[in-house]
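In what follows, structures are represented as structure tokens.
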Structure P
Amino acid sequence: MPDGAADKGVSATRLKSFIQRIERLEEEKKATGADIREVYSEAKSSGFDVKIMRKVIALRRLEDAERQEQEALLQVYIDAIGM
């Protein structure tokens, strides 16, 4: 432990516990990411458009008002460029 660490009340045991918990969660995050990729792959092989699915999921994360605002603004931009 560095000289100043003891002066500041740093507990090596507590710090190690935090580090280990974060490392464990990072591993879980990697595993979850692999699981999500697998589900997208399965959906794609079933004929679904994964790009559109990702957009739907992103939209579902938004509050209704925010989603409606984005959709309205998108329409304004589309109209502005004559699409």
Structure Q
Amino acid sequence: MSYIKAEEILPEELIRKIQEYADGVYIYIPRKPGTRHTWGQETDYKDELKARNDRIRNDYASGEGVTALSRKYHLSEKSIRRILQKS
């Protein structure tokens, strides 16, 4: 998420009104209902994680141990076990 200066998008009178309630502080304005994105919808990261987890499961099924997978994928053994349990 990036910040946008209020002066760039809001009318001056609205800025003055907001300043009556919150002068000089950061305000988070949530998205309108029905316009929220699910996690990973804007990037390919969700698909990348699924592909990585599938590789981990395949490697485990081929005989690689949890410790070796932990080193190979730079994850904790606990994370590897969690991935394997969700198969």
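Coordinate-derived values only; no laboratory data. None of these values were measured; they are calculated from a predicted model. Cβ atoms are built from the backbone, for glycine too; each structure is taken alone.
Computing Kirkwood radius over Cα pairs in Å across structures P, Q gives 17.6 for structure P.
Work out which structure the value 4.9 belongs to, where distance in nm of label points 7 Å out along Cα→Cβ at positions 27 and 59 was derived from one of P, Q. Structure Q accounts for this read-out.
When distance in nm of label points 7 Å out along Cα→Cβ at positions 35 and 67 is computed across structures P, Q, the figure 2.4 traces back to P. Among candidates P, Q, the computation of helix-only ellipticity at 222 nm (-39500 (n - 2.57) for each DSSP H run of 4 or more, over all residues; to 500) that gave -16000 used structure Q.
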